[in-house]
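Values in this text are rule-based calculations from the coordinates and carry no lab data. No experiment lies behind these values; they were computed from the predicted model shown. Cβ atoms are built from the backbone, for glycine too; each structure is taken alone.
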Structure 1
Amino acid sequence: MKDTYTSIECDSLIFDIEFHPKVDMICAGSFDGNIILYKRKEDKKDFKKKHIIQNHDKAVKYVCFSKKGKEILAASSDNSCSITDISGVCIWNNICHKNSISSILYSSNHTFITADEVGYVKHWDIRDNTKKPIHKMKCFNDNITSMLMDHDEKSIIITCGGQLGFFDILYKKNITSNNISNEYNDEFLCSNLMVHNSKIVTTTLNGNISIFSKNPWGYMEGKIKASKDAISTFVKFDDYHIFFGTSDGFIKTAQIKPSKLGETFSKHNNKETTYFNILIF
């Protein structure tokens, strides 16, 4: 989907977006509770609305495609989650937390993980008719801001406050903690694996891009002061470069190794902009 530059006008505020892993399709979660699918037209210049899925009464805060792109996982501000196929049929729906859901993650074709603002992590299997979590843990007392699947697909990496946690999700009885880092004097907001899965990169409340090792776990190897304001989201371009958005409307680049800021890539027309998510085709 290179060389594409187009705007999509939406009727409601968009909280999250996700690209389909296989085809030219975008999924968006909206303030009015809808999940909206857009498909790129044959001329490859514009997008057309494919489906509006109405599974939630309140805002859809997070959306996520399954690995093969056949289903969409969504989390709402009413603390419910749904799984819908891309034709719009709801497969699964349930109230998953008592507190606000703060992160979601597919762990397999039939399982997914949710986390909330008070530190609970729950593992769900949609084949379980009881609609109760197969695993549940609380290793943190703060808002869990991001979850990553490690490259082996057996473990997850969690950010909460100024800490990084590493957890095994395949143990049958519970989610087991392998490592939790020391607490840093910042709040991690977004994370991804970089440098051939050997480093964890986070953007933070204080406007930093922080780089951590996996071995030893959670050791800060570098930090870039990238903004005077919080950097709530970034996207991985390749193993050494990221794009990130700032509240002044700019999308900028940064290099992870060696650590340095890059060029300004784009600017949003609005003077004050909050980036809920950035994605690359």
Structure 2
Amino acid sequence: MIEHKIKLKSNIEIAYFDLGKSSETLICIHGLGSNKKAFSKNIDYLSHYIRVIALDLPNYGNSSKGDYPPTLKFFSEIIKDFIQELKLDKVILCGHSMGGQIAILTALNFPDMVKKLILIAPAGLEKFNQDEIKRIERYFSFEAIKNMSKEQIEYNVKLNFYQFPDDAQFMINERIELSKNPNFDFYCLTVARAFQDMLRNPVIDFLPQINQPVLMFFGKNDELIPNNILHPTTTENLAKESCKKIKNCKLVLIDNCGHFLQFEKPIIFNQEVAEFVRN
């Protein structure tokens, strides 16, 4: 797939895939520690129905590296600037995990730019008290991320799946190779700080303010949302309660599926999204 790059007014360069000829555009936002390849099983299929753009956030993939403020607000403004720079009309935002939390903020802060929302196992639906935040943050500090062993990297990636697909091995390999990159410190800082921001600024209370139609996905076997140690409810319960708070929300729960559902169950995901963008 051909990679494109565009420089925003902030001088940040964004790398992205862009496929499809439709006048309508779907922008896909990856999750924490990931990149635009998270949507590699979806772009081609969906491009028959809509123009599909999947981008790398700053300090991820092939986008600019630097000491940027890795907050959800900053990433939301990057999405806004990206939409403006490409001169796009109202777009459909599709976000996975942290990307879902960013998509929600973008829809709330810049409602005139966002037509619909697709939320894939979105983060930000749980509230954590200060003690819980401190406990979790220990495992996602800059040092913890930088010094992660190959075994821990493999375990963390596989935790995203109910049944790890062979063709997801590149996610493990890329993350291991990343530790040799001269910009690795920027990546570690971005992941650590963005993770803190995700915990400290949940979006659950803002869901009733979303006026756009929403398509929400969760895998029933998601091991990451909710946090099953601190919040022993089921993914299904959290998903249903969250969807109820949104005025116009369709929830799709997928059996035998983990957190990275657009990659693990692409056929179901692609069909549901195609129907949602057409209607």
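Here are some notes:
- Structures 1, 2 were shown, and helix-only ellipticity at 222 nm (-39500 (n - 2.57) for each DSSP H run of 4 or more, over all residues; to 500) at 0 was computed from 1.
- In this comparison of 1, 2, the computed figure 21.8 for mean count of other Cβ atoms within 10 Å over residues 36-43 is attributed to 2.
- Among 1, 2, structure where P(r) over Cα pairs in 5 Å bins from 0, in percent, for residues 60-131 alone as derived comes to 3, 18, 31, 27, 16, 4, 1: 1
- Source structure of the calculated read-out (Rg and Dmax of the Cα atoms in Å, 18.4, 51) within 1, 2: 1.
- Origin of the value 9, where relative contact order in percent (Cα under 8 Å, 6 or more apart) was derived from one of 1, 2: 1
- Among 1, 2, structure where distance in nm of label points 7 Å out along Cα→Cβ at positions 116 and 148 as derived comes to 2.6: 1
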